[in-house]
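J.: Multiple structures follow.
Rule-based calculations on the coordinates, nothing more; no lab input. A quick note: this is a predicted structure, and the numbers were derived from the prediction, not measured. Cβ atoms are built from the backbone, for glycine too; each structure is taken alone.
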Structure I
Amino acid sequence: MNTRTRKILLIAGQIVISGIAGIIACLLSFTIVNLLWRGIDPQSIFGFIRGILLLISFLFILFASITAVSETVLQFRRYIPREFISRKMVYEGCFLGICAAVALLSVTRSDWINSLEDWGGGVKLIATLFYLLLFLPLKLFTFWIPALLILSISAPIGATIAFYLNPHTKKKKETENLTEEPQS
């Protein structure tokens, strides 16, 4: 097997395996949160406190999923000869992948034409052209893909991109070269 095929298979493996790990972590953390919420009497918790507890629950599930995806992507370090891989960049890539998927879903799944009814002349024309040229083809391409699939595959793709396109490697080499004093 040549190196290009091996690298493509490693990237696909990273995306699939880390996606499965993220889904499993999400389901496990959701089950834990659900069990904790069953133990709480909803009548005893009022508005603001209930909102804070819901936020904590959501963040716990999100943190568990991002951690599982990012750490699974990072486990492929032993198969890829790299000098330096930033854990922070992989986590950021995972989080930004989810943010990009949410933005894609909000843009492609919303009703643009009816929301532009209140806008006037030029703005409505520009927004309609923008929708027809950019977002309608994207909507036609992604309408058959379930939103949960888009969200669950976006985190591994973002983490994998950050894994391979890590700018800290170049910066580390440059700083090592600058700190070395010339031999005389």
Structure II
Amino acid sequence: MTTYIILGIIVALVLWIVFAYNGFVARINRAKEAWSDIEVQMKRRYDLIPNLVNTVKGYAAHESSAFENVTKARATAMGATTIADHARGENMITDALKSVFAVAEAYPDLKANTNFLELQRELSDTENKIQASRRFYNTNVRDLNIAVESFPGNLIAKIFKFIGMDLFELAEGEQAAKNPVPVQF
């Protein structure tokens, strides 16, 4: 009888290890899939940027520093290898694009140009998709990190060398957006 109890405990322990291991594999793959979604949207963004810059350049050729900043930011983001580098590069692109749109505000003909309006709409749509993808990624990474750090899952994580992943953090400028915007009349 005690042999069956011991055997039952061993079987239960082995099953728990198998299910825990498979749970980690599933969480890691969901996080990788979510990161892939972000990369797809960032690629779309990178492809739109040269078209936008060329459209604005036709109207504001003397605003070269804004265009150079966008080009540098795009190159930095495309060359990123870690999640933190990607976040920094994406934040640089966001800041650089703000300056391009500020330049565009000074040119009424440009603001009425259908190509510019379409590119601006596409870029805005892509930004929204990047935000949604980032939230999906961060949710999956959070779940993975909780599993890696929580007992007793952390035992399995250490045995099989599962590690947590980095979140895709907000930019400092986006952090400021959490604070209320002062409205003055």
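J.: One of I, II was used to calculate distance in nm of label points 7 Å out along Cα→Cβ at positions 43 and 67, giving 3.6; which? Working shown, then result.
T.: Details: I: 3.6; II: 2.8.
This value belongs to structure I.
J.: Could you figure out which one of I, II the value 34 for relative contact order in percent (Cα under 8 Å, 6 or more apart) was computed from? Spell out each step's value before the answer.
T.: On the way: I: 34; II: 30.
Going label by label, the one that fits is I.
J.: Determine which structure produced the value 49, 16, 13 for semi-axes √(5λ) of the Cα gyration tensor in Å, calculated from the coordinates; the candidates are I, II. List each step's numbers first, then the result.
T.: Values: I: 36, 28, 19; II: 49, 16, 13.
Of the structures listed, the value fits II.
J.: I've got another one for you. The value 2.0 for distance in nm of label points 7 Å out along Cα→Cβ at positions 35 and 155 was derived from one model only; which of I, II is it? Show your work: numbers first, answer last.
T.: Values: I: 2.0; II: 2.9.
Only one of I, II returns 2.0 for distance in nm of label points 7 Å out along Cα→Cβ at positions 35 and 155, namely I.
J.: Another question, then. With distance in nm of label points 7 Å out along Cα→Cβ at positions 115 and 139 derived from the coordinates and found to be 1.0, which of I, II does the value describe?
T.: On the way: I: 1.0; II: 3.9.
Among I, II, the structure yielding 1.0 for distance in nm of label points 7 Å out along Cα→Cβ at positions 115 and 139 is I.
J.: Please state which of the structures I, II yields -25000 when helix-only ellipticity at 222 nm (-39500 (n - 2.57) for each DSSP H run of 4 or more, over all residues; to 500) is computed from it.
T.: On the way: I: -25000; II: -27500.
So the calculation was done on I.
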